[in-house]
Structure P
Amino acid sequence: MQRCFKISLFVFTIASLTDALDGFIARKWNQKTRLGTFLDPMADKTLLVSSFITMAALHLLPGWLAVVTISRDLIIVLGSLIVYILTGNLNFFPNLLGKATTMVQILTILLALLGTLFQDLSLWITLFIWLTTIITIISGFQYIYIGMEMFNENS
């Protein structure tokens, strides 16, 4: 079983690093596209949602944390859809807190995977579980606020 966790850690680390490298390259050489602006966050969400579900199913992270992180993403997607349907406009871009939330979520998953290999990380894992919970909830409320502002501006 430990071999599976090592492989998972490797694959998740590579996926996270290539995502960060892709974002860096797009910004550095101004290679942003409208399609990429949509697909990159969707790829992030797919990676994170599947990871949180798997980690909760394996009891490496609490199930309620998976619910919190996935609920935030669903609220953002549904809220964006509602704003777009009602206003016909959606100038929605990830903000600094949203990016920090993604980074903390990735670090939490990495720590939990490392925790399968090193037992002395339990304090750090617990700390990051709570940090992820807090920043995810705050970020979710911030996106709700932004969505309400967008709706009010366009109505």
Structure Q
Amino acid sequence: MTSNTVVSVVMGSKSDEGHLEPAFKLLDGFGIDWETRVLSAHRQPDELRAYIQEADQKGVRVFIAAAGLSAALPGVIAAHTIKPVIGIPVPGGPLKGVDALLSIVQMPGGIPVATVGVGSHGPKNAAVLAAEILSLTDEGIRKKLEEYRNSMK
């Protein structure tokens, strides 16, 4: 992690990486420094907790967490930071990601996770939402967001 990293993209499995490619491209396009980690909430709870603490200390401002099936990862990250967490439900399994979506959106009161949709638009919207959060204090990102929106007209 560099001291410039402001968005951390965490996935529960290496197999989720291909699904997240649209988010990576948009974060790059917005000029946002980001990094990725593969850390399972179930298989690596101690390593995940340590990483979240390290990322908080180094200046990460937004976490994006992609998870399928029980989708515990976004909620576990939210339990260990007060930074915004955006959950991406990964499509797969017998319910094609609906189980992950329902898991992520049903966080207890006081520990929110912003949640984007299942499917190819989920990673894109997570990157845009992260950029919108960062644009509150970064004029350069705000201008790139405006250009992005205008390009969709």
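Read-outs throughout are calculated quantities, based only on the coordinates presented, and are distinct from any laboratory measurement. Here the structure is a predicted model, which means the values were calculated and not measured. Cβ atoms are built from the backbone, for glycine too; each structure is taken alone.
Some notes on this structure:
- A value of 30 for relative contact order in percent (Cα under 8 Å, 6 or more apart), calculated from one of P, Q, originates in structure P.
- In this comparison of P, Q, the computed figure 2.0 for distance in nm of label points 7 Å out along Cα→Cβ at positions 13 and 85 is attributed to Q.
- For mean count of other Cβ atoms within 10 Å over residues 69-76 computed as 22.9, the structure of P, Q it came from: Q
- With helix-only ellipticity at 222 nm (-39500 (n - 2.57) for each DSSP H run of 4 or more, over all residues; to 500) derived as -14000, matching label from P, Q: Q
- Of the structures P, Q, the one that 30, 19, 12 was derived from, the read-out being semi-axes √(5λ) of the Cα gyration tensor in Å: P
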